[in-house]
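Read-outs: derived from the displayed coordinates by stated rules, not from any lab. Note that this is a predicted model, so its numbers are computed, not measured. Cβ atoms are built from the backbone, for glycine too; each structure is taken alone.
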Structure 1
Amino acid sequence: MTSRPPLLQNGPLAPALEAALAAEFDVQRLADQADPQGFLAQHGARFTGLATSAPAGASAALLAALPGLRVISSHGVGLDKIDLAVAAQRGIQVGYTPEVLNDCVADLAMALLLDVARGTSAADRFVRRGAWPTAKFPLARKVTGQRLGILGLGRIGRAIAQRATGFEMQIRYTNRKPVAGVPWKFEPALVELARWADTLVVIAAGGASTHHLVNAEVLDALGPNGFLVNVARGSVVDQAALVQALQTGRIAGAGLDVYADEPHVPPELMALDNVVLLPHIASATRETRQAMEALTVANLRAFYATGQVQASALA
């Protein structure tokens, strides 16, 4: 009987995914160890695989403690907490779960856009606190025909743009470089995209290259009639500048699924009625999470069978 590949699990994973991994691999959970560093020093060399997630990642220090590591499979598309440079240098395969969550993240981006413009969450609070019999809910903003700026026209950005066409929106985007074969106008300068847009949707990757890309200058360009929607990473937006812009009316509102220090949300944001706050749930549907879990396992299964993960982050 062939022995099961030794797999280290870094951080919590969904129970169904943990069960699926345990069925095929010899899994040890780092979180179960009383002395994780001591455990790695004694046993780290035996692990050839690492199962992790976008929030947990795989730091350079963890990779250094796993000298026999050959493959990483991450549940998620965020790669900013995985040291890809070290992985590439050592020839470690890195699998992740792209494509399968595009639709649900794009759906949620549109939900936030609609909510913050039309004030649906705020209107719900208005009705629930009994204000309707004695007051009128303030006028909201029309969504159909809006100018939509997209920061990051990757797979999910394109899915958002496709949905926005159903609302007859004018669409422009900014990216590291123009995307071939799309009908939407490329705007090289983020600040100019923000100046043009009614709503700016952030769906750029996290990491050092995009840290605080949406800063006070960009928010000022978006202006007092503009909305910000962030379904990317909290690090892409300067959160302190965003709070100040919202408090002073320098932008009209925001829809946020991600934050700088999750799961902690600044009380200043909670106090504002023109901000929709979600607990990082863009991909959190049963269908999408099941598909992500299946691909997390499939990446490992493919590597141990062929030497290549099914969906590579280093391709």
Structure 2
Amino acid sequence: MLHKISTDVVAKSPDSARAYLLLMRLDRPTGYVLYLLPGLWAVILASGQRTDLSAVVVVAIAAVLVRGAACAVNDVVDRDVDARVARTVTRPVASGAISVGNALLFAAAQAVVALLVLAVANVETALVAGASYPLIVAYPFMKRIFFWPSAFLALVMSVYVLIGWTAVTGSFHYPLAVYGLYACGAVWTLIHDAIYSHQDKEYDRNIGVRSSALLFGKATKAWLAMFVAISVAGVLWAGSRTSMGWAFYLIVVLAGIFLSYLLARVDLDDPKSCWDAFVANTYFGWIILAAVIAGQFT
């Protein structure tokens, strides 16, 4: 449903705006949902039984904007590579629909508005988000200089756990449970980004761009199986540091089983299968969110 809403918004937008909506990937909501969900885990954990709905709204809006800014920066840095890959050749910067200068201005505008939105919760939240911006800008370059760019991406994506917690508490003091959620989110990113990278592994190999698909090769599923175990352990450990009830643990185990099923089912040599598994990863995040909510009341 979310995908349909997003694609409809883009499809019905004026021609002058459509390229910019495509630049921020509004037609592909999976990316901002994957970014948002760890932040929502933290919002619910920090709120307790009375969810801070204003924090949920602020964190959700900012997630779309920050992800949009990140995509614009990524497309500027990758414009020459994108022009040589079938899946990305039509992206607005690579195709020439948006100039490099306008793409960077659009990225900066989204980044600033996201900080203003987060400041509605409290200034501390905006400061945490702002501190992550240099890492977001650096990520596209990691594919060229770092052997495992997904590891860098995992650290960046999981900052949203800290943002979610701060949006409710207004504090830079993070209890151990928050670091457990951070670990879960980071390792989960390693999983879904590795699956995603298998779509373009042949192009990456020819162009010389680094990725998890090329790093792990035929051993990808073995590595990802280990990451599933670590991710689930991280969130279980987070629950053990709080007063979560039995439902939390049961639902988290079910989330782990679901993620294991996705891993067993995906065909890493089939780009469509990889894309479907990447999108389905959002269900793991929603199940963990349900676990955190249920754990407050059992």
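When log10 I(q)/I(0) by the Debye sum over Cα atoms at q = 0.13, 0.15, 0.20 Å⁻¹, for residues 170-217 alone is computed for each of 1, 2, which one produces -0.45, -0.53, -0.67?
It must be structure 2, since only it matches.
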The value 15.3, 48 for Rg and Dmax of the Cα atoms in Å, for residues 146-225 alone, derived from one of 1, 2, belongs to structure 2
Working back from -10500 (helix-only ellipticity at 222 nm (-39500 (n - 2.57) for each DSSP H run of 4 or more, over all residues; to 500), computed), options 1, 2, answer is structure 1
For percent of Cα pairs over 24 Å apart, structure among 1, 2 ranking highest is 1
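Given that distance in nm of label points 7 Å out along Cα→Cβ at positions 82 and 290, derived from a single structure, equals 3.5, which label among 1, 2 identifies that structure? Could the numbers behind the result be given before it?
Numbers: 1: 2.4; 2: 3.5.
Corresponding structure: 2.
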Value 0.4 of distance in nm of label points 7 Å out along Cα→Cβ at positions 122 and 138 was derived from the coordinates of, among 1, 2, structure 1
The highest value of distance in nm of label points 7 Å out along Cα→Cβ at positions 98 and 114 among the shown structures 1, 2 is in 1
